[in-house]
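Given below, in the form of structure tokens, are the structures.
Every read-out reported here was derived from the displayed coordinates using simple, explicitly stated rules and does not represent laboratory data. Computed from a predicted structure; not experimentally measured. Cβ atoms are built from the backbone, for glycine too; each structure is taken alone.
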Structure I
Amino acid sequence: MTHGDRRTSLVVLVVGVVAFVGLAAWLVPWHPVPGGTPPPASPGSVFTARQISAAEDFSTWARVWSWSSLAVSLLVAGWLGFTRLGARLVERLPGRWWVQVVLTVAALVLVGRVVTLPFAVLMHRLLLDRGLTHQSWGGFASDLVRTELVTIVTTSVGLVVLLACARRWRRAWPAVAGGLLAVLVLAGSFVYPLVVEPLFNSFTPLPDGPLRSQILRLADREHVHVDDVLVADASRRTTTLNAYVSGFGSTRRVVVYDNLLKDLPDDQVLSVVAHELGHARHDDVVIGSLLGAAGALAGVGLLGLLVGPLGRRRAMGDPALVPLLLALLAIGTVLASPLENAVSRQIETRADVDALEATHDPQAFIAMQRQLSLTSLADPTPPAWSQFWFGSHPTTLTRIAIARQLGGS
């Protein structure tokens, strides 16, 4: 890497970090709870001792399998990326440089899936044993294949853009690639609900009736335009209860899981939907996309600084660098998780507050949170470091404490 490349990479890194910090300070609700976030409710005031024991036992084994899978995937990515083995694999692949990029991504994604497959199987067996899914092994395998195909396509697009910029603009590539990848992150938020979601679920309109009318009135109350209310056939894959608001503008729709409608009374369903409408009201998907775009810009700048020392004198546009780039991406994703999840927890807390204010029904919210936790066997008191690193939502006990505080109980 030349001095000019390093300088451009440093500038891109600084711009990305400044943009991320500025956007986070401006858009993220760092104090979302009026009066401040209270301490979590005591476990015994919400769950029985048997329920707590069942959740903790399940969560312990779920962490064992998921963290083992993560550790193995990082070791394999590092082995292929930081040794000559990955580059030698690329050099044996046929086709033009961009074909080699796609083939390399496909090969390494498949290797990663094969070495972590035992943990995925053990996790699925755990979910079956605890009644958290009724999905057949055939459906499980089908979802794995679809997930890996989506990963291969999206990763290949990003890397082809990155290497194409490096091959075309030898010195300015960090700025050009950073800008283009930031745009791709934003575009992905619009494309995902239209292209990816239908690969995993089928959707049908919620029939006309009192619940559909209540959801639409709730959307009007939260000043959120909703084009439709759909039901996803999620029960074929999971017993977890959920809903979300998907899309933008004329494509925005409320999506509720079929098992949510089956297992919860209407007032609790409305609490779930109100939370999701709170996200839409504040354009939280857009906020996340903007932060992701700034993060992508910073990531490209950091990548430009690291590839020179780690790339064994290979030019940035060389497809033989793909294993190294994927290893750095995997490590960077894990290291960025605490910051990403800290932002997510604040945004989720604001959506909870919006739901409580929109429904004026804290008891339904509390009952809903309790039922969702029981249905998913969520650990009511996860290890502090685990919640810090991997927790994308506040704990159930924190959410219930907020509802009690805002409800005056």
Structure II
Amino acid sequence: MKILVVGSGGREHALVWKIAQSPLVKKIYCAPGNPGIAQLAQCVPVAAEDINGLLALARQEQIDLTVVGPEMPLTLGLADAFAAAGLAVFGPTAAAAAIEGSKKLAKDIMQKYGIPTARYATFTDYQAARRYIVEQSSPCVVKADGLAAGKGVIVARTVEQALEAVDLIMRDRAFGRAGDVVVVEELLQGQEASVLAFTDGESVVPMLPAQDHKQVFDGDEGPNTGGMGAYAPAPLVDEHMLRKVQQTILQPTVRALAAEGRPYKGVLYAGLMLTPDGPKVLEFNARFGDPEAQPVLALLRSDLVEIMLSVVQGRLAGQTVQWHTGAAVCVVLASGGYPGSYPKGVPISGLADVPPDVLVFHAGTALQDGQLVTAGGRVLGVTARADNIAAAIERAYQGVEKISFAGMHYRRDIGRKALN
């Protein structure tokens, strides 16, 4: 088979790495890819959002299966365009991907179908949002409705912080049109976890639960990022909890989307808060999480291509998904200044010195005159698998110690929650 992977980040590098292990695969293309991916696949300079360009590439190279990494091309209708052209694609339609593309739509569906989530209200009027926050006078979360690269969510512990968040999103337009609608919801208490699942629109097969680290600094301090690291499996989500998530969240959501005329095929990502009242949904994503994909795929024992084909062909019910024992940890190395503005083109050194059993997934890198340099906020994801979480943490940070670039920063506590 010829496979095309769409995207250029750490998640896509992890996908290409896992896909390359399948005996079904003859050649992998990646659009646009990155220097790390280029070691495993032929990178083609077509942007992830260029639907027509990707369609032309898939036809020209006679691609058998296209795997979509990021959310933007899905919400723009890549899967719809490929399906209309008779091409196999792994990823939901635009109507189904709206569960991520619109936080309001996701909340409305959850409310309608009784899927556990935080109480909320939505606003298109700036003054109405401010009045509501003052009336509630309690900690809340303020969210831009649309896609904001994982940064459009602001946790407000005081009324003043919530009002500032509304100003930032609706008045200052920090996230552009993603802030046309604002969702204000109660601040749930508990620990966060991510449960990703394969679904063919009927059957739902959860992956190993993971935990992402969103805040930029150790101890969950500082602003939200796209994710500073992740580990799997998250011990908070034991077998009993995973069954509960399956029965009360994943399966009902897939059924709800079908009932709404939005049948869902691909990976459904549930970002959860494990509250004293049980698991509740913080957000849905319409694809593999990043960086959760890195440790989860490192632990996947089954053939990913075979699973994806079973999803596309509607035969997931017959699949057994197997996992390696042990645990995996991914530590993100970020550019100086991230998640704010940051320089690009900073030389990276030390990758050749990383132990061979430690994976380094490229997230924001480029080649400049033969030198590997930074090209994004999240630059590399250093990922290690070991017999247990403590050993995986130790191994990942041994890899981190070998790598350097000016301004590089990272969290030093990835996975520590699992040890507690």
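Looking at structures I, II, which one was helix-only ellipticity at 222 nm (-39500 (n - 2.57) for each DSSP H run of 4 or more, over all residues; to 500) calculated from, given that it came out as -7500?
Details: I: -24500; II: -7500.
It must be structure II, since only it matches.
Can you spot which of I, II the value 23.5 was calculated from, given it is mean count of other Cβ atoms within 10 Å over residues 88-95? Numbers along the way, then the final one.
Details: I: 13.2; II: 23.5.
Value 23.5 for mean count of other Cβ atoms within 10 Å over residues 88-95 corresponds to II out of I, II.
Just checking, which of I, II has the largest value of relative contact order in percent (Cα under 8 Å, 6 or more apart)?
Working: I: 31; II: 16.
With respect to relative contact order in percent (Cα under 8 Å, 6 or more apart), the highest-scoring structure among I, II is I.
Any idea which of I, II comes out highest on FRET efficiency 1/(1 + (r/R0)^6) of positions 136 and 264 (r between Cβ atoms, R0 = 30 Å, to 0.05)? Before the final figure, lay out the partial values.
On the way: I: 0.75; II: 0.40.
Structure I gives the largest value of FRET efficiency 1/(1 + (r/R0)^6) of positions 136 and 264 (r between Cβ atoms, R0 = 30 Å, to 0.05) among I, II.
Using FRET efficiency 1/(1 + (r/R0)^6) of positions 280 and 328 (r between Cβ atoms, R0 = 30 Å, to 0.05) as the calculated read-out, with 0.70 as its value, let me know the right label among I, II. Present the calculation step by step, with values, prior to reporting the outcome.
Numbers: I: 0.30; II: 0.70.
Answer for the origin of the read-out: II.
Which of I, II yields 64, 44, 41 for Cα extents along the principal axes in Å, as computed? Write down the numbers at each step before the final one.
On the way: I: 64, 44, 41; II: 59, 47, 42.
Traced to structure I.
Compute FRET efficiency 1/(1 + (r/R0)^6) of positions 176 and 376 (r between Cβ atoms, R0 = 25 Å, to 0.05) for each of I, II and report the one that scores greatest. Present the calculation step by step, with values, prior to reporting the outcome.
Numbers: I: 0.05; II: 0.85.
Sorting by FRET efficiency 1/(1 + (r/R0)^6) of positions 176 and 376 (r between Cβ atoms, R0 = 25 Å, to 0.05) in descending order puts II first.
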